[in-house]
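Structures given as structure tokens follow.
All of the numbers you see were taken from the coordinates with simple rules; none came from a lab. All values reported here derive from a predicted model rather than from experimental measurement. Cβ atoms are built from the backbone, for glycine too; each structure is taken alone.
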Structure 1
Amino acid sequence: MENKLVIFGGYIVNPGASFEGYATIFVKGGIIDRIVLPKEAEPAGYQDADRLDATGLYVFPGLVDAHSHFRDPGFTAKEDILTGASAAMAGGYTDIVLMCNTKPVVDNEETFRYVIEKGKLTPIHIHSCATVSMGLKGQQLTDMDALAKLGAVGFTDDGIPLMDADILRQAMIKSAALGLPISLHEEDKTLIENNGINRGKASEYYGVGGSPKEAEISLIRRDLEIALDTGAILDVQHVSAKESVELIRNAVQKQGGVRTIHAEATPHHFTLTEDALIEKGADAKCNPPLRTEEDRLGIIEGLRDNTIDLIATDHAPHTAEEKAVQPITSAPSGMIGLETALSLSYEKLVLEAGIPLMDVIAKLTVNPAKTYRLENAGTIREGGNADLCLFNPNEEYLADSFASKSKNSPFLGRTMRGRVVATICDGKKVYTR
């Protein structure tokens, strides 16, 4: 007997179908069978179905994260694929695209298979990129054809910028031929004295040289030119500077109607500034660093006009012991983000910045799904996967615990606005509060 579920009373926000309004969703065998408007008749056969009352809640497609680190294999004291999936479910995510800087790195078929097979043990959909270069060394390309055939959804050396422009061009030509995105960590390491610390107020506070925004701007300028020339699908990761936003805006405008240039903003970059690094210490240290209020507002404007079309968490767990290392320049960069992303997006972008909810949810669902060619993700449609996120916009809560194995978040102890109530994946309630 097929499992049946009816979600009723909720307000659906579904950017993939340009629909928002009240409707009832009927699920059969993990698939959305019918979407019924209020005055339409209920389909037959659901008398004994499990019913979920979503009155007062938003119903979104299951969220899609284009940029997460689950540290598995090799660094499972920080996180593993199972605990990372738990964090994702608590945050409303049903599809995760994993990065490759594990140990061993995902530059070979064996490691890629390990990640995907372990991902199948979770209740959600785990996808993975493969590395651009062997060993993340930026010198020799991986066998991109073979890894694509195995199911790699993109290529990235995230965490390590690709400094050799010739290697990058080769990679973009190959990725364009495969029709898969190449996602880039844009920081020229030759310009950085201390990563994770903005050159300015934060670097002065810690008495170090820090990381100037020119490190990001210069590589983005170079890589946009190569991407436009090769036709590659480019995902500019975790944009941190307002000048970077302007460069991306100009590149997108050059493309006209066919867009292959994409960009990510993280919730921490559109919520916090370098003041958080001074106040919170290493838990607010990330690459690229938190910058100025002017940069934060520039990122929000990029989100408003769709220059930045993806919201990605860059979920980056580290142990408490690692983050406690002194001086701060010796502590690793990165923070967890899956469990706070939706609340921060709602508070900072919808309530404070006035960006339409439909536009914000698109950047968390259908846009990353399309960029990474995740055909069964990011939208609510009849015949599609029953992957849903139920969200209470009026609930405030204290972020005092996380499902992630790590707790390195500058938002720990912060009062959050809006809360995930339930996450449904393949028609099953995989998270309920």
Structure 2
Amino acid sequence: MDKRFFNFFNLTEDQAIALLDTPQDQIKENDSRYIAASHLINFPTEKAINALIRAVENNDPTLDNRIVRRKSIETLGRLEATQALEVIHTCLNDDDCYTVENAVWAVGEIGTTDVSLLEDIAQLLEKPGQTHRVIIHTLTKLNYEPALERIRRFVDNFDPLIASAAITSVCRFTKDYSQMAKVVAMLQHPTVLARRLSIQDLIDSHYYHAIPNIARCPVSLVFRLRGIRMLAEVGIPREEITFAMIQPHLEKTLRDHPHDLDLVHTYEATPDLKVLVRGLYETDFGKCYLASKTILDSYSDIAPSALLETYSEEAKGDYGAHFHVIKLLGWLKYAPAYDLILEALHNRQPQFQKSRAAAAIALGELGDTKGIAVLKDCLCEKDWVLKYAALMALEKLGSRDAYEIAVNDSDWLIKAKALNSQASNIAQNCK
């Protein structure tokens, strides 16, 4: 589990526990039991888990306390706290549908083979007002096949997200891939959440044929990379796919050029540059990619100054726009941005990690060989995305000796990339 974004609160474990144990009506104005429940993800200890369990057992009916209970259940799930399963089980009967949803999700994260618990989750499929997608996902994840026929009833549900989860579940249990095209089609849904969740369904169904479609889906490359990697980690050991089969799609995703995506949004007429720059701040990356594509196609000559202006005013603090600005400066081959891109490469703030890989790709696009040394330094980092992007950029700059470092990398994808590239170089030299 990636915990880079969890530890934002200046609380010790004991302070968080004390705050969580404080009765809701005694909480001071600047304190928050919700934050305490969130913060305890950083402390996988028995006393932290017990404090979270006590919070779940607190049945104060106020809205504030209900919200704290939901968060405590979520944190217990993230901590994979098996000792909490009994109390989480009792939450399946809660009147609050969001508490029930979190309880079902947490059971899926913790894992169980307890038939009585799994059957109680399955029975929620018959109960109106529940989050059926989460229920189906958890039952599938925990391989509760007795729920199959109940899940099958949802494959034609009016809600495409529920239908997609149900089709995925039937596929997992029966190996019937006949309806998976409907799930693949969701990658082009106008709603960004639907596109992201369809990637999760394709992961869950082990549907390797969708890897090219995932690579072209207009969502953040984080979701696409996760989908491709997780499918590869299932399919390659089973010898159902090979690294060579996924490599072009993986690298297309890392390259992340808007021309390589199947965009779902359009403009009626080409907006002016100021409107397009604002489009880089959208939360739906599909809209950001449309703005980026239009900037490249229609304003490449005047875009750099507008991008530098928005960077200094706002984008340097907005991690989404920051990512797109860095990428665009690379695509535009704007050499004066070298130092700014180098700064992004070295930015270690958790929320800017996408920009580090973007900066590596951008340095390759600039074509300045003085970037080779700093890109080689990236091969000593922990982040596989950054390392892979650095290898791609080094290839672009004509540097091949980095493979000697990467071939011994602890990450299997980096090692596979290096070995494959070495083999390709040998083959070319023998011609």
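Determine which structure produced the value -0.41, -1.12 for log10 I(q)/I(0) by the Debye sum over Cα atoms at q = 0.08, 0.13 Å⁻¹, calculated from the coordinates; the candidates are 1, 2. Intermediate results must be reported in sequence, preceding the final value.
Numbers: 1: -0.41, -1.12; 2: -0.55, -1.26.
Of the options listed, only 1 reproduces it.
For the structures shown (1, 2), distance in nm of label points 7 Å out along Cα→Cβ at positions 129 and 329 is largest in 2.
Taking 3.1 as the value of distance in nm of label points 7 Å out along Cα→Cβ at positions 81 and 361 derived from one of the structures shown (1, 2), identify that structure.
1
One of 1, 2 was used to calculate distance in nm of label points 7 Å out along Cα→Cβ at positions 321 and 353, giving 3.9; which?
The correct label is 1.
Upon calculation of mean count of other Cβ atoms within 10 Å over residues 345-352 from the atomic coordinates, which of the structures 1, 2 produces 19.1? Value 19.1 for mean count of other Cβ atoms within 10 Å over residues 345-352 corresponds to 1 out of 1, 2.
Work out relative contact order in percent (Cα under 8 Å, 6 or more apart) for each of structures 1, 2, then name the structure with the largest result.
On the way: 1: 20; 2: 7.
Biggest value here belongs to 1.
Each of 1, 2 could give helix-only ellipticity at 222 nm (-39500 (n - 2.57) for each DSSP H run of 4 or more, over all residues; to 500), but the derived value -18000 comes from 2.
2.0 is what came out when distance in nm of label points 7 Å out along Cα→Cβ at positions 137 and 241 was calculated for one structure; which of 1, 2 is it? Provide the component values of the computation, followed by the final result.
Values: 1: 3.0; 2: 2.0.
Going label by label, the one that fits is 2.
Which structure, out of 1, 2, was mean count of other Cβ atoms within 10 Å over residues 65-72 calculated from, if the result is 27.1? That value comes from structure 1.
Using mean count of other Cβ atoms within 10 Å over residues 33-40, single out the structure from 1, 2 with the greatest value. Don't jump to the answer; show the numbers that get you there.
Details: 1: 13.5; 2: 23.4.
Top value of mean count of other Cβ atoms within 10 Å over residues 33-40, among 1, 2, belongs to structure 2.
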